[in-house]
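Take a look at the structures listed below.
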Structure I
Amino acid sequence: MKKYPNWRSRLQVALAEHAHASFDVGAFDCCRAAADLIKAMTGTDVMHGYRGRYRSVHGALKIIHQHQGFDGLIATVTEKYGLPEIEPSKACAGDLVLTHFTSPLGSEMISAAGICLGSEAVFPTDKGWQRLPITEIYRAYQIGEEETNV
């Protein structure tokens, strides 16, 4: 997977498009939002095969359980698209990152996917993007190489 030469500006446009979005399972959830940003940077839809398959927490959990958990789902997608896992401390702008947070539905810790912006990463919330320091990341995957104009 290659990033467009202008991937940084494409990422900024995609972030702005969702700046005031509200968390919505199947539309603006962590997997969909991260995939939309990856698609903006690369043109590749890593959610292909999952889009439209769920519209509720129950539907999302069904897919997650089919992959033996959230990390299993992410592993399936990253393996399919050849996205290498990297040390979280090595994550750069544009990389896929995972964090833990307390579920809004209870007190359990759950995982979420986001995109690294450098020293912080963004994750979807009910108030648009939440920015977290990169130190809160527990897993990261490199998203492509930059294309060069030939």
Structure II
Amino acid sequence: MADFRAPTPSAGAEMAVKDGEMLKDLLAIVFESMFLAMSGRTSKYCKEMIAGRDKLMTFQDTFVNPQGEFLNRTADELESAMRAVMSTTRKELSSLESMMEVLSPLATLSRGYALPRNSEGKILKTVESIPAGIQFSLRVSDGTISCEALGQDS
């Protein structure tokens, strides 16, 4: 390695300043070169990102949006079908409720009829099944009455 010495301190300072200025100029050139290279890369990457975004937008328009619309239509159709089924079921339940009301023994009792039963709980259906003096219960709409037969009317 060669050693370069200045003959005087002042000459050494002058050489150092020249070297410093030359170094400063060299750094400016390197900085400018790096700035231009980075600007070029940044521009290139920006263009690539824009192209990628455009591809994604095309994909969304081509595939995602139609599928979303299909799902929305399907959901609407499903909701409509469910409402129709529920309406039909409500009507059927209402009809069954009416039929059960007509056939219900309690409905018969509420219309003024009564149900006589012997001590074993067997229903007494005829006048002959209730002889004079027998104890029986009479079921009416709001409860049960204990009774005793006095006799038969002709």
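All of the numbers you see were taken from the coordinates with simple rules; none came from a lab. Worth saying up front: this structure is predicted, and the values here are computed from it rather than measured. Cβ atoms are built from the backbone, for glycine too; each structure is taken alone.
Relative contact order in percent (Cα under 8 Å, 6 or more apart) computed as 32: which structure among I, II? Label of the source structure: I. With helix-only ellipticity at 222 nm (-39500 (n - 2.57) for each DSSP H run of 4 or more, over all residues; to 500) coming out at -22500, pick the structure among I, II it was computed from. It traces back to II. Taking mean count of other Cβ atoms within 10 Å over residues 36-43 as the criterion, the top-ranked structure out of I, II is I, with the highest value. Taking mean count of other Cβ atoms within 10 Å over residues 28-35 as the criterion, the highest value among I, II goes to I. With mean count of other Cβ atoms within 10 Å over residues 44-51 derived from the coordinates and found to be 15.6, which of I, II does the value describe? Only structure I yields this read-out. Tell me which structure, out of I, II, gives 108 once volume of the Cα convex hull per residue in Å³ is calculated. Of the structures listed, the value fits I.
For distance in nm of label points 7 Å out along Cα→Cβ at positions 20 and 108, which structure out of I, II has the highest calculated value? Largest one: structure II.
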